[in-house]
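Any read-out appearing in this document is the output of simple, stated calculations on the displayed coordinates, not a laboratory observation. From a predicted model like this one, the values you see are computed outputs, not experimental measurements. Cβ atoms are built from the backbone, for glycine too; each structure is taken alone.
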Structure I
Amino acid sequence: MNQQNGEEIQSLQRLKRLSDGIFMLAMTLMVLQFDLPDVSAEMSSRQIKEFLIAQLPALYIYLGTFILIAFYWFSNLQQFTHYKKTDTVHLWLNLLSLMFVVIIPYTNDFINIYSLNPYVQIFYSVNLFLVGLFSFLSWWYASRNNRLIDSTLEKKESRKIGIESLIDPLVSLFSIVVSLINPSAA
């Protein structure tokens, strides 16, 4: 193995660790959207129940976004099982995707506060679109002519991974259109 190939493999391993760390951070930061009761005031059982019920909308948004991040992570994990090396373009495409993954907790908080505002919904959907777009571009670049992936991967399987990575960005684009027409449906 030559030195350049060894460096490409080491860079790939570092990118995978960075990706896992960023997904973990994004999933963890999501919990910050929940309110805590005022601990200086004693609450009755009824007040605690009302407080918890008031947290349900935030819980639903949290669950949906956590699952969405988990899908992005799973797609990322699936792609990494086929990468054999990386290069500068591939690194940047992955970093751009990860940049938008880190913003998901912020856009999630925004949508939790202003869930019916179409601009907030568009902001959220554009963020998810960019995560998925750069993830797709990363796979497309790496798999084109088996540039960075295992050459034994069948074309059919490679195409399937590419198509699956396009689903989220397309759903996000659809969500933008729906937000403009009917914010409560988005």
Structure II
Amino acid sequence: MTETASGAQSTDVVDILTADHKDMLALLGQIEGTADETQRRDLADTVIAEVMRHAVAEEMYVYPVMEEHLPNGKEEVEHDKKEHDEIVQVMKRMEDVSASDSRFMELVRELEAQLRHHAGDEETEQFPKLRANIPREKLVELGEKVETAKKLAPTRPHPSAPHSELFHKTLGPGVGLVDRLRDKLTGRHTG
């Protein structure tokens, strides 16, 4: 967090994304800790929505900045997009499996392992580079953009959608709107 001219605290993008990681992993831990199938499904739907919001916001705003400002940024972004794709594939399979099916918990554990790996890379390698190469004010501004993007982002996995800034900025809000409408009509819990 940084202090603004008025003395108020401003959260930067690194703080926001790190908190997202913790929240997503905590939700996955709650799934592991409950035997109630309805609660497991609701928690899974919530974590899927949170992961999608987070990933889309990163792809819209954080990855372009990483490509521009970090050493080997383009390679790191390509690696991250590949991991996002793998995570989306697992979430799509999770969506299609009943919470009572034994495969459901296998998928929860697979998702948790992938998220831990991805978050670990970002938090130990990329986030420190962001802070070292980008002015604090820009990181705070980036955080505000990420928070706005998460409100409009899709809440469901779309494996065939490209992991691109252009797609997310042009078509993503429409996809997100349709997802939120479907969530409301079906009673799906998304946080």
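Couple of notes before you dig in:
- Computed 46, 15, 11 for Cα extents along the principal axes in Å, for residues 64-111 alone - originating structure among I, II: II
- Comparing volume of the Cα convex hull per residue in Å³ across structures I, II, the highest figure is found for I.
- For log10 I(q)/I(0) by the Debye sum over Cα atoms at q = 0.15, 0.24 Å⁻¹, for residues 32-103 alone computed as -0.69, -1.11, the structure of I, II it came from: I
- Label whose coordinates, when distance in nm of label points 7 Å out along Cα→Cβ at positions 48 and 160 is calculated, return 5.0 (choices I, II): I
- Structure from which -26500 was derived, helix-only ellipticity at 222 nm (-39500 (n - 2.57) for each DSSP H run of 4 or more, over all residues; to 500), options I, II: I
- Label whose coordinates, when distance in nm of label points 7 Å out along Cα→Cβ at positions 56 and 120 is calculated, return 1.9 (choices I, II): I
- Structure with the greatest value (metric distance in nm of label points 7 Å out along Cα→Cβ at positions 24 and 40, set I, II): I
- Of the structures I, II, the one that 14.8 was derived from, the read-out being mean count of other Cβ atoms within 10 Å over residues 128-135: II
- Distance in nm of label points 7 Å out along Cα→Cβ at positions 72 and 168 - structure with the largest value, from I, II: II
- Ranking I, II by relative contact order in percent (Cα under 8 Å, 6 or more apart), the structure that comes out highest: II
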